[in-house]
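Listed next: structures, encoded as structure tokens.
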Structure 1
């Protein structure tokens, strides 16, 4: 993504054909742009990041924190027999890991092309395919109390305009006591240019500016949208939906990891967090 000092950071976007601006973007426009962008860029994304993600690895973030180590969804052995919803699943790498633990995952994504990559991986492996659903995370097509757990590793949450509605939907489809664990770009990063080098260490924007980051074509139609919430915003959304916040994990950059991912880099990782992982429980 081409950045200027006043643009918000983006994990994946590359502004090749239009302008990057800060402006409001309603839910319908955001959803339309996200579906189109991910369908258009899924092949490149999987080519670039597929080796890091693996086919059946559950990693929470570019810092490489794996669920096998972190156990944010529950202790070892506790996932067996549970119904799990992965939101913004991409090619369902996390769901494949969950299935290997004995869980019954359903991988949901807005992008049909991303889910085609899930099918490609399953066909190549020759095993039982992961159940996939194409749908918007703000309107989940499931019955009340359908799942024991819900999770999202950098999926859906930043790309939804009404994340308060998303939190209510997740609460609705979870059974009492079910966990909802999701990772997002750490909100503090919205104050910094999305650059891996020294230029990415100087704050150039307001952390409190919630105006969405929008890439748009020559007609002004959004082609990519990300939405920003502060840490406090996220906590209030969760509690308003009926969740209890159990933990907020800010993974440190591990020694020996030299790989950059967009604006994630060893240099920046030594100075401030790149990821926030919210661990919540349904009341």
Structure 2
């Protein structure tokens, strides 16, 4: 039966590739790589550099396919259907790749940025392919070092504090629902609209600096929140890495400017941050 490895390759630093990941790569016959377009060509380049470094020439094949476009403007009630439709289009591509490019006794692999189990759709897409029943295969998952772990390490901080929980969420949810109740440390991923801006203090005691972010969700001002501290990173683990930390009121304008400049320069941005309530 066909077999597939879903291999986490870390947040960008080639040294973050685990020994388990290298072992899985060496046992792979076909690597499937989705091309996300010219702007993100460096993501494909990194994967090829990892293959060149760890897999002998002539022992594997690389098959590329174009990643389907996703409607990133869909919001509100349209967001979930848009994501479901995008994943289904991906499933069609995966199904074709496995059926046409992978022999019955061969092993294929998807090299997943960060960790496959944290805000990545590869596992869900493979399950959808299996549910369709047109092609059969088994698969395993090799964990990778996520951008969340890399962020905390680069800032030399823990994700949570003694006896306190930490929550991982998305920028969209933070903007729509507000800061989670009973949580003082929130890791935010996939934040295209910089939801952290709504947690800057303002002179009237409310939440200021929204700058196009969605509804505040009933969140009170920083006086109610106890003050905020942010640890932010973009392209963590790569040569383009940018790190900023400090009280949110001081750091937010700098992050906003750096983020805009980096996005203009590269055409895309991948950033993560830890938003921490001051308990003093």
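Since every read-out is calculated from the coordinates, none of them should be taken as a lab result. The model shown is predicted, which means the values in this text are computed figures rather than measured ones. Cβ atoms are built from the backbone, for glycine too; each structure is taken alone.
Structures 1, 2 were shown, and helix-only ellipticity at 222 nm (-39500 (n - 2.57) for each DSSP H run of 4 or more, over all residues; to 500) at -10500 was computed from 2. Among the shown structures 1, 2, from which was the value 2.4 of distance in nm of label points 7 Å out along Cα→Cβ at positions 189 and 229 calculated? The read-out comes from structure 2.
Which of 1, 2 yields -1.03 for log10 I(q)/I(0) by the Debye sum over Cα atoms at q = 0.33 Å⁻¹, for residues 141-180 alone, as computed?
Values: 1: -1.15; 2: -1.03.
Source structure for this number: 2.
For which of 1, 2 does distance in nm of label points 7 Å out along Cα→Cβ at positions 21 and 237, calculated from the coordinates, equal 0.5?
Numbers: 1: 2.4; 2: 0.5.
It was calculated from structure 2.
When FRET efficiency 1/(1 + (r/R0)^6) of positions 53 and 157 (r between Cβ atoms, R0 = 25 Å, to 0.05) is computed for each of 1, 2, the one that comes out at 0.90 is 1. For which of 1, 2 does log10 I(q)/I(0) by the Debye sum over Cα atoms at q = 0.10, 0.11, 0.17 Å⁻¹, calculated from the coordinates, equal -0.48, -0.59, -1.56? The value was obtained from structure 1. Ranked by distance in nm of label points 7 Å out along Cα→Cβ at positions 61 and 197, structures 1, 2 are led by 2, which has the greatest value.
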